[in-house]
1. Thinking of I, II, which structure, once Cα extents along the principal axes in Å is computed, gives back 65, 42, 39?
2. Check the numbers for mean count of other Cβ atoms within 10 Å over residues 128-135 across I, II and tell me which is largest.
3. Taking distance in nm of label points 7 Å out along Cα→Cβ at positions 112 and 168 as the criterion, which structure among I, II has the greatest value?
4. Who wins on percent of Cα pairs over 16 Å apart, for residues 136-247 alone among I, II, i.e. which is largest?
5. Quick check on the output: 50 is percent of Cα pairs over 19 Å apart, for residues 256-319 alone, derived from one of I, II. Which one produced it?
6. Which structure, out of I, II, was relative contact order in percent (Cα under 8 Å, 6 or more apart) derived from, given a value of 23?
7. Can you say which of I, II returns -22000 when helix-only ellipticity at 222 nm (-39500 (n - 2.57) for each DSSP H run of 4 or more, over all residues; to 500) is computed?
Structure I
Amino acid sequence: METAAKQFFQSILETPSPSGYEEPVQALVREYAGEFADEVTTDLHGNVIACCNPGAPMRVMYAGHADQIGLLVTYISEEGFIYTNTIGGWDPQQLIGQRMTIHAPSGPIPAVIARKAIHLLEPEERKQVVKTKELWLDIGAKDRDEAAELVNIGDPVTLELGYQEMRNGLANSPGMDDKTGLWVCFEALRRAKKMGLEVSLYAVATVQEEIGLRGATTSAFGIDPQVGIAVDVTHATDCPSIDKTQEGDVRLGGGPVIYRGPNMNHKVVDRLRTVAEEGEIQCQWGAIGRGTGTDANAIQRSRAGVAAGLVSIPNRYMHSAVEMISLEDLDQSAELLARFAANLPADASAFIPG
């Protein structure tokens, strides 16, 4: 990664963006994309849309979602403890004992989330899976009045954000899903512009993917692309306990994962394969027999239909505080998508099935 691109990656990982509260990270995206895109806009939904070579008849959309899972403040007890609802899909076990941050109007407020100590759990309680409603946030307030001076109902909450590099080019952060995809889309746009484009290429930092692919739905309608590729994370299966017979053989450092299945246009997939082979880009393959739970699903069904694809970043420990990826996989994913766009013809006829 170039220095500026890597700094952008780290900055978005360290910036909060729970679904519906993506404004802080989208400000960073606008600033960064403004350095190389021909146009940068923000729609009414909050999607940030950068375009290179606008006005070409053929429109191609790359989508990586800016939002992350989080919590939402719903209640403050008399004692000053704070209760929440979830934003997106959580395993409550992942929350126990975590450092958290409440993103209040006055600024970030550190908190911890816990349950009563194991010494105090009854034998039956120790066997039970904890429920989210049984967990609370503690900011150290002495009572409700002190907590309510700082925290409002509806304030978003995230895990304590950060970025940590590890051995063999790996890194972990709570926000890899899907700041990795966001980064790949905008890095692909930056590289593709240098290569030359016959098409209008759009990179979109979509909002509210974690609560129903909402941002991809609205931005795809607005752009009206003929070809659209979502970039998201997928489960790396190179760690214990995951069934490779169902999830595929996917490893960190093995390259981007190109998906096949009914959600994907076969000619988009074939062209991605060809570009990877010609560019000597190592790829992995995945298959899913239904509409995916990614922005590709929304893009494919937009308006009269879009030739859709899905490129995924292998991710260990998804929806946790320690999501882990390979930096090399990110770089290769961006290169794949940049070359894909730079080699596209000026019309969409090549992607019509038949």
Structure II
Amino acid sequence: MKVLNRYIGAEVVKGSAVAELVLLSLLTFFSFTDEMGDLDKGDYHLRQVFQYLLLMSPRNFYELMPSAALIGSLFTLGGLANHQELVAMRAGGASIRAIIWAVLRAGLLLVAVAVLIGEFIAPKAEQEAQMFRSAAQQKRVVTRTEHGFWLRDQNTYINIGQLGTLDELSNINLYEVDDKHHLKRSMHADKAYYDDEGKWHLQHISRSEFEAERVNVSTTDEVAWSSVLDPALLSVVVINPENLSMYDLARYIAHMRNNSQNSQPYELAFWGRLVTPLSTLVMLFVAVPFILNIRARAGVGQRIVLGTIIGLGFNLFDKIFSHLALIYELNPFFAAVFPTSVVFVIAWWYFRKVF
């Protein structure tokens, strides 16, 4: 039985790897055509496009894994069925449950690889990709640290401590230096908002003017602020909740709760990250009873089309339900688990009905 497990597992892993490579190549090609619209914008040339797409590939790899596992397992297990290998396995004493378990064991390896990439490589790579793309196109660099966001505007260094929305900032510090890089002026504002005319307005400002022998301090309620900083540039460093690692999400949820802010989108993303690896196993479970039932009656093309339809349908259902959960403020854990649970229950019902 160990030999059988290794054989089935190797076939599933190879099929899923090929499907992942094909899907990733297609998605990268479509992304490449989209990026062509921004070609030669600033310093964003063909080389920079390829660098950007390369940095984005870990995120795409992670998101495509459930669909790749489904298509790959349908393809490889269908090939085993076409060559009567599954029939020979069952005639040799291998039960359906044993075959399913062999497939799921291979799925555990796929899940481990996806989690490692999704948690430790993809978030950082995506952030670097967005910053790299912005720097190439706009020739402006925004850096994100644990102390907020940093941006240079000629001789002024801008620090944003907290970002509420893309047009509302908090805890802003401005540091202006002279040509010899000596601190000339500093300013702190509690808040800032972006108006309809494309200008920032700083509120509750304290200003310090540094002279040779003294420092002049003044305060102002509100002042207009002209800067290269705009909401489009800030969007580069704001990574969507679903694209953060579980560790970062947990920290940010705790921070938002401590500040009495709405953390539901981040909680939904946190539980979604926990459930996503299970979705890969569910997709594999969906494939096995279907292949065992249709045996050799379906060709390779039919299986690939079927896998694509099921995979896209599941992703669409998951996205729609997540949006509905945010609109109607459903429990984040329930919203994350429900789509995968529905697919698993349907697959289990089909398995019990057929076998």
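1. Values: I: 65, 42, 39; II: 94, 44, 36.
Only one of I, II returns 65, 42, 39 for Cα extents along the principal axes in Å, namely I.
2. Values: I: 12.6; II: 18.6.
Sorting by mean count of other Cβ atoms within 10 Å over residues 128-135 in descending order puts II first.
3. II
4. Details: I: 75; II: 63.
Looking at the calculated values, the largest one is I.
5. Numbers: I: 33; II: 50.
Checking each candidate, the match is II.
6. Details: I: 23; II: 18.
Computed on structure I.
7. The value was obtained from structure II.
No value in this document is a laboratory result; all are computed from the given coordinates. Note that the coordinates shown come from a computational prediction; the quantities given were computed from them, not determined experimentally. Cβ atoms are built from the backbone, for glycine too; each structure is taken alone.
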